[in-house]
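Scrolling down, you'll hit the structures one after another.
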Structure P
Amino acid sequence: MAYHSEGAGEVAIRIRGGYLLDRVIAGPEDQIGIHWCELLVNGVPFARLRLMPVVGSLRVPEKTWLIWPSLHTVTRNNVGDDVIAGSVLGMAMVPPEGIIGRPFGRWFWRKQNL
């Protein structure tokens, strides 16, 4: 999915916003369970993604999609993994106005695996 993110940040974290291209993990009202070794979407197991919290559960809010961003550069300056995961989780909740659309076979320079 192609979408725009406003970015995220807390006291010691800053994640830049911009245009991103990632897979939709869950849709509105889906139940998410995160465990140290897997991700459960409505009870169906998937591989845990990079920078996800170690454990937790949540329900995706109405009119919101969970699209986990594939961040390529992470610089850690005395910040714990749980704080980074919390910021990325906030960024991963994408409202309808943030969605641009579904890309074709190529989007700019990136080949798509649809």
Structure Q
Amino acid sequence: MSSTPGIGLEPVATGFNATDAAFTWNASYGQFLLSSESTGYTISTLGTSATGPGKKLYWSFTDKPANTSAPVIITVTAQDPVTGESWGSSVVTLVWTGDYAVTVQQAG
């Protein structure tokens, strides 16, 4: 059994300091998870969207998707936490390679 709760996702900022940004993550399927070292590596379920600082999150799923021909689209947007101004965004597309596995099709 793997010790990783899912696919690790961590924002990489270009043109601004990631520690100064608020990030919003959204997934068309599955859920985001947060691993906390300070509590003995407990896993918190965040849902299909999550907002917070630029910490590493994980994406995973528990149930077989109803339609494996539909890709999973994950978006992340960085914003100024004071003004709400968008500083940048990115999209990752995951495609199903069976009922319980995905691969990255496109990132950017």
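Which structure, out of P, Q, was P(r) over Cα pairs in 10 Å bins from 0, in percent calculated from, if the result is 14, 44, 32, 10, 0?
Q
Upon calculation of helix-only ellipticity at 222 nm (-39500 (n - 2.57) for each DSSP H run of 4 or more, over all residues; to 500) from the atomic coordinates, which of the structures P, Q produces -3500?
The structure behind it is P.
So semi-axes √(5λ) of the Cα gyration tensor in Å, for residues 13-76 alone, computed for just one structure, reads 21, 16, 10; which one of P, Q is that?
P
Suppose you compute relative contact order in percent (Cα under 8 Å, 6 or more apart) for every structure in P, Q: which one lands on 29?
Of the options listed, only P reproduces it.
Computed from the coordinates by the stated procedures, all read-outs in this text should not be read as laboratory data. Predicted, not measured: the structure shown is a model, and the values here were computed from it.
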